[in-house]
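Structures given as structure tokens follow.
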Structure 1
Amino acid sequence: MKIGLLSYRSNPFSGGQGIYLKHLSLALLNLGHEVDVLSGPPYPELNQGVNLIKIPSLDLFELEDNLRLKSFKLGFLSNLTDLTEWLGVLSGGFPEPYTFGTRVDQYLKESSVSYDLIHDNQSLCYALLNIQRRVPLVTTIHHPITRDHKLSLEQAKNWKQRLSTNRWHSFLNMQKKVTPKLNRIICPSNQSKLDVIKEFKVNPSKIEVVLNGIDFETFNINNEVKKIPNRIVTTASSDIPLKGLRFLIDALPSVIERYPLTNLAVIGKATKDGEVEKQISRLNLESKISFYSELAEMDIVNLYASAEIAVIPSLYEGFGFGAGEAMACGIPLISTHSGGLKEVVGKAAVKVMPKDSEALSIAIQELFSSSEKREYYKKVGRERIEKEFQWSRAAKKYVEIFEEEIDRFQYY
């Protein structure tokens, strides 16, 4: 079949969206299907044979704040989508899911290409309701962003931060209206399914659970890289409360007392003058924490290989690519027992409760002190990923769902 994968932004270096698109599209291609990825910027890195169709946006988030106002063009006055995006960003909102939907809907109407099925990657935009009237549509929801919103509000320090958080997440009003009306939804974990049902009021019969795969051929054990003593590696966007990085940082001083060589490598970007930078300065940990962003996959593999342990301190994950990739690399893992992470790590990682810096500190010290435990979690982590998280298996399940939706569409 000919499949169109939609994604409003697909950064290949941060978050799981670009990773998900890259590997799902390849797995579908390997099953003999023709795959186009229709994406807004930043665009994904795709494997040969997968076609990228660029759906350009204004991409204002790549500009400094003072340049966004100056980016106005007279042409915006005759293009409602561009004007909506420009005004939305300037007013502190996140209009990209909406405007991407408008643009991709127009592209599909005007294109000579016809698809057997369209698969949306969590834009949850109004345009999907138009698209699914014309062509079979399936949507992936990794997790409801309402969880991010609530955690951001909890950590807001004043009314200005709460106002800013509410404004940014205003796209949730659209998603709450659209999601219950979608015909078929895929979630990457049972926990994510339960949360989508609760948060978006979706009929459970519309939702299927398909575990993501992990690229365990690329993310593999690398014994050629020298271990850096007491190095911890984590995957976390520094100032996104959902990722829980601040709780890991709070755990470090007590670890350093016992293991002075302790250092933390963060796969992610530090927000300049953000709360995490201030926390690091307050605890005098500047020399102990390094951030690494926009890394190629092999650079990430090498960074994992240089570490003695990995920690995922997230308060919630719909799935948890970082946990799976660390396990695939044979890095002993400590993970919070939250969201879909429970289904990724199983019994193959040391589990702690979210928001518990003391528990993280104890778990880190116990793993540092025991080479036998590290070797055990290295072995069982890798075995679990190889056994349970194959992209080929996930893609076959996707195709079954696609075919069912095509049949249902044709019947009605």
Structure 2
Amino acid sequence: MDRYDVVVIGAGFAGLTAARELREAGKDVLVLEARDRIGGSTWYQPEGFDGFGLEMGGTWIVPQQTHVWAEVQRYDVPIKDSELPGRMTWSDHGKVLDTLLPVPPQEYEQLEHAVRALIEAASRFDPLRPLSEQDVADLDVPIREWAENVGLTGNAKELMMSWFCGCANASEDTGSALDILRWCSSMDNSLWGMVQASVLGFTFVNGTASLARAIQADGGAELRLSSPVRKVEADDDGVTVTYDGGAARADRVLMTTPVGIWQDVEFSPALPADKLAISRENHAGQGQKVWALARNVPEDISGFGWGTSFDYVGAMETTDRGVVLVCFAPEHDRVDTGDLADVQRAVREFAPDAEVVDARSHDWVHDEFSKGTWATFAAGQFAKYELCVGRPEGRVHFGGSHTARRWRAFIDGAIESGKRSAAEILAAEK
């Protein structure tokens, strides 16, 4: 049986970063990845639409995401800023509004109240400290409940709930408002900053894979693809990891897979009750990210909607065949992504004359190695699970963006967690 200092499970940004840090410290590292590619919950498809590559997972970064920003600078990975749309498109239950703002004049006060409520709530806590240790339990509630608690009404309420759901990729009755308020807090309590981090930040010229490959090459750890892990058995002398195709022995193991996957791995000793519970409950990010190529839509469309199939539809590029649109829905079954007619129906709620000629999506929710999109906590999960997801269990350590502080569920959070978990392993070896 092959022997290593550390076996890292998962070749997403968390696992690749941790492997590099451990290698720099002189450790012999094996990275096991269930898929036939690196990148984890990011997945760049360079063929895309007419030469425009598609990010099936993560897409945007901002300078406030200091970990990923430092990696981009370290490897001189080319990025570009998003072009700002000339105006916003607002869709009220499929009716495109012809107003500058998403509410009628008599509701301007409510819109102002909604923005104030968002910023005031985000200002109440420090995103760098565990939220479960701060006095914000009243914010760790379903998105709809938070909106009602702060007195939102009319279109302002509908828009704010839809915006939160789009960020969470979760429904208004499951996603935690606190997890999305963290986005605003992390952008220095700026609504515009929150929009940038969500859909108008910087993108990778050659896809997220360009950064993942740079980190992997620099680390130089041994990598085995198509090697899903089945067992993790720890004893006083080390850990045995059994995977499809073999087994390996290590002093320590780092688990960086999504939480929903833990229940599918046989751990010995068994996972503690809290970790098993969060794995079985899973996180609330159970929505869709859909790419569509459409004709007869504005080349700079950036649309937010409520009572619509998609919460957001935004133009990313124009090709000879049409406009490349990125679309988000908070539930995995809102749009039949295999049916162009259904994708067109959803896009027409924002652009009534749209003709969709192609569409692509990946079903992350039913992907056996993901079981969801980005890891937004469900309401109430911060108090129960925020600290346990990153807690080591003897020789088995846990990383992944769901364990990060400031930018949970982002590429930045994954990189942060990789650095943190590597340091944790090195400290434990002393």
Structure 3
Amino acid sequence: MKKGHFGKFGGRYVPEMLIPALEELEKVYLEAKKDKAFQREFKHYLKTYAGRPTPLTFAENLTKKLNGARIYFKNEGLNHTGAHKITHCIGQALLAKRMGKKRLIAETGAGQHGVATATVAAKFGFSCTVYMGEKDMVRQRPNVFLMEQLGAEVIPVKFGQKTLKDAVNATLKDYIENVKTTHYVLGSVVGPHPFPTINRDFQSIVGKEIRKQVMEEEGKLPDYIIACVGGGSNAMGAFTDFLKDSSVHLIGVEAGGKGKLVGEHARRFLGGTMGVVEGYKSYFLQDSDGNLQKTHSISAGLDYPGIGPQLAFLQKTGRVEFTSVTDKEALAAFKLLAELEGIIPALESAHAVAEALKLAPKLRKDQIIVVNLSGRGDKDLFIVAKAFKDKNFFNFLKDYLKEENELN
């Protein structure tokens, strides 16, 4: 990496007024990275607040059913707030405290990053504003409720596609207007330098834990590590510690959605082109004029039209292979994992599970797959109930609302 670039990708393409804030953030981060007291504090909160290390669980029943490679799940859903996001949120909150900021802002799609930001804001005494696309607020209402209980102001974004990319734009506007008092807790390995590097480094604890845990269980490195990819924070977290281990195949899984036409998926490597959006250069689903195209995924965290610059570089160099999984395949994987292993994954993570279901039967029984489960499925209750046409669930809601209306 040179000056915030990964090959041709990355960089810092922002209004001039943001440059001093990003330079300050980079300077403070580089100092904190060398500061043993900062690192001790970060690790302390990961252990005593976030709940790290998260377990690596052998999927005995699933492995037996598929009759192929041994499958393990790195269960990031057992972190406080239910996903990997809490890890880099703690790190960024400590940086914000070091810079003397009083307010945290964030964008969120699936809501997990928003909940994690609101959580660390409450823990460390910041005020908090979270921007969320109006469409995503409907899809992820439980997380909106949680953010509000944590004291955050959740602002609906009503322009554009009303999803994650629009929430990012709204948050950047706020950051520009309030940069002196505010730190933007960017939620993935995207955005202008140094955010992709900072979040990658904070999340790299995931891969370090995988290495130690799989060596303890199997005495060797995994043959494959699979992670879903929206912006890419959970993927870079799982992949980073293994980038130099050529024997470990790294697979990123994008949202195949419901088709291959524009607006039916979020596959950046299917029709995506290089562009500069939201402060960084990478692959984006965009038209010939550079306008972002509509995307789709059943999971609110995977419909982002761009991808982290380092992941784009790793795809370009062939170090990371990218595949895709459809909505239908993700739902089937969600159901199978719940029924066989008693784990209910986030729909984002279910995409990685679905890829493992395809791959495992093709491999030898002595080979090892580690699937990074980026989060748990609580937040997807309404989406999944609708997809599975669970009449009992919605009849309950109707009866509950009817009863409430009668009482009021």
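Nothing in this text is a laboratory measurement; each read-out follows from the coordinates by a stated rule. Remember, predicted model here, so these are calculated numbers, not experimental data. Cβ atoms are built from the backbone, for glycine too; each structure is taken alone.
When FRET efficiency 1/(1 + (r/R0)^6) of positions 92 and 220 (r between Cβ atoms, R0 = 41 Å, to 0.05) is calculated for each of 1, 2, 3, the greatest value falls to 3. Each of 1, 2, 3 could give mean count of other Cβ atoms within 10 Å over residues 196-203, but the derived value 19.6 comes from 2. As an exercise: FRET efficiency 1/(1 + (r/R0)^6) of positions 204 and 228 (r between Cβ atoms, R0 = 25 Å, to 0.05), calculated from one structure in 1, 2, 3, equals 0.40. Which structure is it? Attributed to the structure labelled 2. Each of structures 1, 2, 3 was scored by relative contact order in percent (Cα under 8 Å, 6 or more apart); the highest score is held by 2.
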